[in-house]
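Structures incoming, each one as structure tokens.
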Structure 1
Amino acid sequence: MRDRPVGEVESMRNCYLCGCELTDANTTKEHIFLQAIGGRLYSKELLCKTCNSTVGDTIDAALAEQLNVVSNLLDIQRDRGRPPVLRVQEAETGEPLRIAPGGKPEYVQPKITEEQRDDGIRYHVEASNLRQAREVIRGLKRKHPELDEEEILRTAKKQERYMEHMTTLSVGFGGDKAFRSVCKTAVNYYLYTCGSDVAIAHLVPYIKGEEERRDIVFWAQSIKDPFVRAADEVSHNIIVRGDAAEGLLYAYVDFFGAYWTIVVLNRHYDGDDINESYSYDVVSRKSLERSGKIQLGRTQVESMAGASPPQEEFHHRLSTLVEKIHRKQTREHVRELLDRAVANFVHRHPDIGEMTQEMCEDLYDETLTQLMPWIEHAFKESLIK
């Protein structure tokens with residue numbers, strides 16, 4: 001990617017969507033890849049505040065919504081807030097669940113069981129968090145005023161358990177609004193690196209939804225991966241290619257390394273040869289120092305434009321992405337369990353000093369206490385697979 005300063009500006013150019021002059025008063029950050037999916041690269045020389053807001057609420061929102069599942073499972077770090085919570089159901093029981101960022105499931109409704117005993121009624125409450133537990137206890141207190149809310153919470157036993165049933169998450173991609181946002185991504189990067197909007201001016205009505213086109217954005221298929229990717233890399237990638245000999249200006253755009261698309265920016269290109277690329281790893285939050293390579297002929301481009309989505313190719317890439325997400329979540333969860341074990345140990349031994357044999361055994365036991373439920377759960381999962 002060619003180095004180009006991004007930051008405060010006076011008056012550089014016009015908004016490429018509405019044509020108004022960009023000034024300090026109306027300029028804004030326009031991200032190349034949506035910040036909602038972890039994008040960091042931006043320019044203040046692309047859109048005015050009004051157009052930025054309009055596309056953000058419409059086509060960008062449509063694309064972000066389709067990619068929310070991946071953003072949530074990876075717990076994407078964004079400029080503004082965390083990924084949205086997903087609302088799903090257990091496949092077997094139909095019980096509603098909330099999937100918190102990082103793919104952490106929580107039951108929406110608390111579980112309350114009532115047991116008749118000789119000395120009265122015994123309630124067993126399972127809640128997802130302290131706030132939910134308080135709400136349940138306050139509800140019971142209206143029926144049983146003698147209940148001591150704080151005493152119940154103080155003596156409550158905090159337990160975590162792993163889900164016994166699977167849930168299904170939808171990962172659809174495509175459609176008019178989302179693809180118009182993909183086109184905007186390609187146009188943004190082309191203007192960011194190359195500057196002139198002459199070659200892409202005809203795409204403005206399409207991006208704004210003023211005309212329908214099915215030959216601008218489509219699935220990439222039957223092409224070699226333009227990038228050499230690391231084993232656990234999860235990245236957004238883009239290449240803008242100007243081919244003077246073919247008379248083509250096009251872009252390759254992928255999201256999370258799984259959703260591959262081609263954007264035809266100009267079928268009558270008469271400018272210089274261009275090969276600009278950019279990659280950003282959303283897990284490490286780092287730009288990747290590498291160049292992408294793609295060479296498409298006109299016939300190949302037009303055949304992709306008229307083809308159906310490549311189900312088998314996409315399924316393979318999505319499966320690879322899911323494996324990477326699982327490895328990331330496993331690493332983070334084990335680290336969390338080990339940190340908890342150490343914290344509990346330190347709480348029992350605030351003045352550690354020199355480690356004794358007894359303390360070593362205590363740390364060992366605490367570590368096993370934290371890890372064993374996860375090990376048992378992982379073993380059961382492996383048997384199911």
Structure 2
Amino acid sequence: MKDFSAEVHGCHRFDATGALSSPVYLSATFRHPAFRQSTGYDYGRVANPTRSALEQAVALLEGGGRAWALSSGMAAINLVFALCSPGDHALLPEDLYGGTVRLANDIYSRYGITFDYVDMRDTALVRAKMRRETKVVLIETPSNPMMFITDIRALADIAHEYKALLVADNTFLSPHFQKPLDLGADIVVESGTKYLCGHNDVICGFLAVKDAESDLAKELELLVKSEGPNLSPMDSWLMLRSLKTLGVRIERQSESALTIAKWLPSLPEVTDVYYPGLSDHPGFALQQSQSKGFGGMISFKVQTAAIAQNVLAHLKLIAFAESLGGVESLLTYPIVQTHAEMPHELIERTGLDDRLLRLSVGLEDADDLKDDLAQALHAAAQKG
């Protein structure tokens with residue numbers, strides 16, 4: 001089944017009513033037919049029919065055998081780190097979501113797990129940083145917010161040489177454009193709040209693995225059952241709704257993003273544009289080789305920090321807000337929002353600074369978005 005069809009139909013099974021939409025099962029517990037008999041559902045934390053339908057649909061889209069629907073993207077990252085034991089080592093990218101850095105440095109480092117940050121674009125450097133104790137290699141591609149592109153196949157080979165897990169955060173592209181499990185990743189992570197939801201109305205996350213019967217899947221199942229980070233039935237239903245339009249949304253967003261990325265350098269206030277769909281992006285060819293699209297995220301720098309800060313008050317159509325991937329376009333100031341808690345040394349190594357803005361392109365007309373950016377940047381420059 002092709003992606004557009006899978007997104008619409010998922011793994012939907014018609015019940016006796018013939019309903020096209022899966023029901024919302026709000027029950028916290030389920031009746032047993034008799035002693036040692038079960039319907040397959042016993043207690044809502046362990047399994048829920050609405051959540052199961054969503055998990056099956058996401059597993060299908062990711063090209064996996066099992067997926068877990070979780071309460072947030074950070075709940076998904078937390079489960080990845082929970083696979084580690086005291087003495088284990090993890091490699092993380094230099095450029096990544098600030099919340100992941102906080103979870104690693106402030107929480108999991110307490111438990112005897114060590115973390116190194118490396119430029120994942122440099123495969124030789126990644127290999128040099130691997131240790132016998134390395135359990136996890138985590139990548140974001142494209143990365144947040146500098147849009148670095150990582151070679152998923154090459155990193156999978158290196159991780160597996162050391163018997164480590166390659167974990168790919170696929171949030172910026174979604175499974176419609178990129179399927180890391182097919183490229184060798186062991187686990188794919190999605191902040192479902194973003195493109196998979198697409199309406200800015202659900203906080204959720206996903207993990208998916210290739211083999212539902214693997215030891216890895218069983219360990220993740222144990223963690224989910226024990227820690228209870230599950231997505232609620234109502235949010236699961238909203239996500240099932242959202243998946244049906246994933247392809248049409250992200251393809252339109254990607255098309256508009258490319259138009260805007262090509263136009264941005266014409267503005268006098270803009271100095272640099274980072275978008276993997278531009279032919280002069282260093283990762284352009286690699287991106288084409290491992291994905292079907294470039295996504296709806298653009299980062300760009302302006303002449304001064306004052307312009308970057310002033311523009312936020314002059315937007316009329318685009319919202320100054322955190323998050324991304326929704327139908328509404330959002331402009332984010334990473335250094336004080338999504339990456340406010342990043343260590344200074346990492347910020348210096350990646351190029352993130354106080355002149356960088358991150359644009360999540362929504363479903364508005366691209367010309368209207370260009371008009372809003374142009375007037376807001378002009379007003380910001382005039383102010384100082």
Structure 3
Amino acid sequence: MKILFLVYHGFSAESGISKKIHYQVRGLRQNGHEVHLCYYDFDSSGNRCRYVNGHVIQNYGKGKLAAIRSRFQFDCIFNYCIENKIDMVYVRSFMNASPVLVRLFTRIKSVGIKSVMEIPTYPYDKEVSGYCLNDIVSLQIDKLFRNQLASQMEAIVTFSDADQIFGQRTIKISNGIDFDSIPLHQPKTVNNGEIHLIGVAEIHYWHGFDRLVAGMGEYYRKNPDGRKIYFHVVGWEDTRGLTNNGYQTLDQVANQYGIEKYVIKHGRLFGEQLDEVFNQCVFAIGSLGRHRSGITSIKTLKNREYAARGISFIYSETDSDFDNQTYVIKAPADDTPIDVSEIVRYIDNCKVEPSYIRQTVAHLSWKHQMQLVLEKVLNKSIH
């Protein structure tokens with residue numbers, strides 16, 4: 001099958017989203033499909049361009065008019081589908097439903113090409129809370145047209161438990177794992193009783209890492225001479241989003257409790273540098289604030305990456321792939337400080353081999369998850 005994988009942005013080496021998209025494309029190709037990756041980016045001269053597999057299919061030019069054209073001119077995508085006999089379009093939603101996109105996918109459907117739309121996070125309305133006017137306006141436009149856009153799809157791909165989204169049936173899958181890119185956890189032996197925790201994310205208010213820092217503060221207040229607990233934070237922190245939504249930054253919480261030296265901020269790390277920090281740590285921190293953006297059930301990429309490494313972790317949302325596993329701790333979905341003593345007891349009493357944790361998610365490869373999508377699209381067509 002010839003598949004156009006469509007995204008509305010470009011890529012960066014450090015972005016987890018960029019890596020995920022490339023893993024999805026690889027998963028489709030591993031299943032024997034011919035995949036054409038279509039994306040939007042700037043060329044070396046600063047022109048705004050639409051690309052497929054590295055080749056420009058439309059150059060919008062430079063400046064404000066070019067920016068406007070790139071938001072309204074999508075004929076190049078339709079023409080590419082026709083000229084290259086594309087069988088299916090897999091599109092990643094960017095919370096950007098509009099009359100122009102409704103028209104594009106109506107035309108695509110009219111010539112017999114099937115489309116499915118992935119919505120990475122659902123519901124997503126509260127995720128733009130506290131952000132700039134442009135984001136808020138874009139969301140309002142999306143609300144007006146997303147049901148019409150969904151009606152042109154064969155299905156909506158979701159990592160939630162929703163049976164329908166915007167009036168369209170869903171295909172429920174898990175975020176996948178690219179095992180070749182994730183090494184097995186090799187924790188270092190610590191003889192002085194210290195416990196090192198790690199959290200990796202582009203930190204937004206819904207990650208709830210402030211709850212973990214507050215929990216550490218409470219732990220040290222009650223146990224001033226107890227075990228030393230360190231939290232290694234890897235990634236960029238969206239301080240504006242935190243404060244605009246009424247939450248404290250990690251530094252503010254740490255300062256409040258006087259535990260600054262126990263919260264170690266590494267910034268963005270990749271490759272061997274990231275592996276080195278992981279191997280210093282014995283336990284990982286998943287999302288602890290999804291309830292803040294109105295989400296109760298989600299299959300996050302981060303949980304799966306932790307499991308693929310073979311490191312135990314804590315999270316607060318509902319995730320059916322892990323809720324009954326013995327190597328996780330489920331935190332309450334509220335804003336109370338995390339009970340760090342519970343994490344300490346778990347680390348002391350529950351010894352799970354990294355290889356075992358990794359084995360439990362072997363079925364979550366992107367090859368398998370993307371094939372599930374295609375099978376469910378084709379089964380609907382057959383019936």
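Miscellaneous remarks
- In this comparison of 1, 2, 3, the computed figure 18.9 for mean count of other Cβ atoms within 10 Å over residues 190-197 is attributed to 1.
- Computed over structures 1, 2, 3, distance in nm of label points 7 Å out along Cα→Cβ at positions 94 and 342 reaches its largest value in 1.
- Which of 1, 2, 3 yields 50, 24, 22 [semi-axes √(5λ) of the Cα gyration tensor in Å, calculated]: 1
- Structures 1, 2, 3 were shown, and distance in nm of label points 7 Å out along Cα→Cβ at positions 142 and 350 at 4.1 was computed from 1.
Bear in mind that the values in this text are calculations on the coordinates, not laboratory data. Only a predicted model underlies this, so the values are computations on that prediction, with no experimental measurement involved. Cβ atoms are built from the backbone, for glycine too; each structure is taken alone.
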